[in-house]
1. helix-only ellipticity at 222 nm (-39500 (n - 2.57) for each DSSP H run of 4 or more, over all residues; to 500) was computed and gave -19000; which structure, I, II, did it come from?
2. For which of I, II does FRET efficiency 1/(1 + (r/R0)^6) of positions 51 and 107 (r between Cβ atoms, R0 = 30 Å, to 0.05), calculated from the coordinates, equal 0.30?
3. Which structure, out of I, II, was relative contact order in percent (Cα under 8 Å, 6 or more apart) calculated from, if the result is 25?
4. Which of I, II yields 0.70 for FRET efficiency 1/(1 + (r/R0)^6) of positions 19 and 115 (r between Cβ atoms, R0 = 30 Å, to 0.05), as computed?
5. Have a look at I, II and say which one yields 22.4 for Kirkwood radius over Cα pairs in Å, for residues 83-274 alone, as calculated.
6. When Rg/Rh (Cα atoms, Kirkwood Rh), for residues 203-314 alone is computed for each of I, II, which one produces 1.01?
7. Which structure, out of I, II, was distance in nm of label points 7 Å out along Cα→Cβ at positions 155 and 363 derived from, given a value of 3.6?
8. On Cα Rg over 2.2 N^0.38 Å, which of the structures labelled I, II is highest?
Structure I
Amino acid sequence: MNSSIQSKLPDVSTTIFTIMSKMAQEHNALNLSQGFPGFESDKKLIDLVSNAMNEGHNQYAPMAGHFALRERVCEKINTLYGSQYNPETEITITAGATQAIFTIISAFVSKGDEVIIFEPAYDCYEPAIILNGGKPINIPLKLPEFSIDWKTVLEQFSAKTKMIIINTPHNPGGSVISKSDMLKLQELVKNSGCIVLSDEVYEHIIFDGGTHQSVARFPELANRSFITASFGKTFHNTGWKVGYCVAPEPLMKEFQKVHQFNVFSVNHPVQVALAEYLEKQEHYLSLSSFFQKKRDLFLEGLKGSRWEFCPAKGTYFQLLSFKNITDEKDTEFAKRLTIEHKVASIPISVFYKNQTDPKMLRFCFAKTDEVIENATEILRKI
C-alpha cells in the first residue's frame, strides 16, 4: 500500500468498545462494557420477523421505510409528545441511529461549519463532523450531574454554529435534559441558522418517575430539529441495526437526498415485524420499570463498597467513581479490572476529546440478574 496515503481521520483507531469486549472475551470476564443487552429479544417479535420473511417481504423496502412502520412511529411520537409529524414526509427508517446521525451531519455540515458537542460524548459524533469538513466545538458537561453549562454555550454560539448535538438520556452520564434546558435551547437557536440533532435512543428508559423531554414537545425547537432513535436499544436486538429519524419535511428532504445514496433502504422483514409489534404500547412503555429494577439491583449490590455513584436517571448505563480505590488512569484501571477481577467496563476519558479523566468507569446493567449479581459481588470486594 502507498505509505503516502493521508488519513481523513488520523486520530481514530479501534474503538474502546471493541477493545474492552475483546479483552472480556480473552480473559473470560463478565462483559459490562459494550452497550448491548445480555438477553434475547421478545420471542413474539422474533416470530413476527420470521413470518414477514415467509410472507415474502424479502426485497427492498421503500427508501423512506415500510409505510406501516412509519405510521406506527408517527403515532407513538405524536401521542407521547403532542407533536404533529406526518408519516409520509417526516419519518425515515434507518440502519440504526448511528447511520441516521452520520447522514444528518453529512447533509448539513460543510467545510468550516461549527458543531457544538457536549462532553463526555458518544464517539460517532466528532468523526462524522470532521469527515464533512466541520469543526467540533466540545463543551464539557458540569459534573457530577452532567448538566449543560449554558454560560459556556452562549459564549461558544455564533453565526458559524451550524448544528448543536444533544443526547438525552445521556450516554455515558445517565443524566436527562430538563424542560428548562430545552426551553433555553429553543430560545438560543430561535431566529438562527442552527439545526439541532437530538440523539434520543434511550427515550423509553427513564427512571424514578422522570419524563423524557424530547425536542418533539417544543414546537419552535422541533421545527429546526432532527430526532434519532433506535429499535435495537428499545427492543434488545442491537444486531438488527434498525432505527429511525424524525424531522420537519424541509429538513427530511435534505436528509433523504443523502440517505438514498448511503443505504437507500434497510431490512424489510424487520420493518414489517416492528410495525405490528408497535401496535401494543406496553412493548415500549414497560421498559423504564424493567430497566430500573436492573439498575437498582446493580446499585444494591454495591452497598458497603468503596465505589461512589449518583444513580443513573436514564439509559442502561451506570457510572461508578473509583477515586476511593486507586489513582490509576481510568483506561489502565479498566484493563486491570478486566484482567485481574474479571469485570469489563468502559473508561470515561475516551468520551472526551482531551482525555479528561474524572476517575469513573461506565458499566452496562442491561444484563441478566445473575450476571449483575456476580459482577457486583466482585466489585463490592475491591
Structure II
Amino acid sequence: MKSSFRKINSTLHLWLGLITAPLVFFICLTGTIIVFSDEIMELSAGKSRYVSEVKEQKIPVEDLVKIMKEKFPNRKNPSYMVTYRDPERTVRFNSYDPEIGLRMVYVDPYTGEIIKDDGTIYFFYITAHLHNSLMWHGAGNWIIDIATIIFVMTVITGLVFWWPRNRSKKALDYAFTINRKVPFRRLNSDLHRVIGMYVSFLIIVLSLTGLIIAFNPFFNFTKDVFGGNSSIEWNESLASADTERQSYPVNTIFDEIFKDDPGKKEIQLYTYFDDKWGFYALNAAKRIGLKSAMDNQFMAFDRYTGMQLNLTPEALANEQTDNTVWTLHTGNWMGLWGKVITFFAGLIASLLPVSGFYIWWGKRSRNRKARKLFSPL
C-alpha cells in the first residue's frame, strides 16, 4: 500500500507540476516583482517626498483635494491620501487618469504645490493584474486560480515524496542538505528538493492568501472565522455628507492621532467618497503600503464634530482580517525583513517549475538513450 501510495503521489507531483509549470513560473515571477513596489516607488519619488520649507500651518485637506481636482479635471476623485508624522514629508495622493493610468501625486501640504505626478505605480498596477488574471478578467482569473490550487497540490505532494521516511543521519542529511561537489544535473535535483522543502510553508501561505483574495466567498468565510461579519459593511450605518455643515479640520485629527500614539508614522485617509461621506475613514499605521498597512489601526471620525465613532467589533474584525491577509500575501508582515523573505520565497517558487522540468527532461533523455542502447539491432 505504501509503495502504491508513493507511486501515485510521485505521478501526481510530476504531471501536475509539468502541466502548470509555465503558468506557475509566470504567477510567481510577477508576484515577486511586486514585493518591493513600495520601496521602488519611494526611490522613484526621490526629492519630491520632502517639502522645501516647513511652515507653521498646513493647508486644510479639503483644499488639497480641491487643488487635485482643479489640476487634474479629467481624473476621478483621488482614492486616498497619505500623510506623515515627519513634518518635512509631502503628502501623496493615489489618482487615476483614464488615458495614462494610475498615478501617485506628491503635494506640498503647506503650499498646495504639486511637486510630482509619478506614474511608477501604474507599472505595478499592470503587473498585479497580470499576476491575478493575465489581464483577462473573468476567464483569466479562473485560469490563475486553478493553476494556484494545482501548485499547492504539487508542493504538498513534493513534501510527501521527499520527506525522509526514517530519522537516520544519512537520510536527514540527504533530505535537508545540498551537496555542491556534484555535477550540475545532481545539484539541480538537490536544489529543487531541499530548497523546495525549506520554503514550502511560505509558498503555501502565499498561495492560500492569494486564493482567499481571489475568491470572495472564501474571503468572507475567513472574515467570519476571525470574528467579523462579512454580511455587513462598516460604513452602512454611518451618516452621509451634509453640505450645509462645516467640516471639522481633519489635520487636527491627524495631529491628535500622532500625539496619542508615537508608534504611528503614517495615516491613510480615504478620499474617493469625500463628497458623499459624513465621516472620515482612515488607517493609522507604522507603514502604509499599496495594499496593506503594518501595525495598523482602522478608525472613523464624525466629519462635523471630529469625535471618533464607535465601530462595531465585527466591522473592525472585517477590516483587520482584510489587512492581515494582504499583509501576509505582500510580505509586509515584518517590515523590510518580511519583504526580503517573501521576495526570495517567490523567486524560489518561480524557479521550482524550471528546475523540476529540467529534472524530468534529463530523465527522459537518459531513458531514450537507454532504450536505444539495449534495443535489438
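1. II
2. Among I, II, the structure yielding 0.30 for FRET efficiency 1/(1 + (r/R0)^6) of positions 51 and 107 (r between Cβ atoms, R0 = 30 Å, to 0.05) is I.
3. I
4. The correct label is I.
5. Among I, II, the structure yielding 22.4 for Kirkwood radius over Cα pairs in Å, for residues 83-274 alone is II.
6. Answer for the origin of the read-out: II.
7. Traced to structure I.
8. Once Cα Rg over 2.2 N^0.38 Å is tallied for I, II, the winner is II.
We did not get these values from a lab; they are worked out from the coordinates using the rules stated. On a predicted model such as this, the values are computed, not experimentally measured, just so you know. Cβ atoms are built from the backbone, for glycine too; each structure is taken alone.
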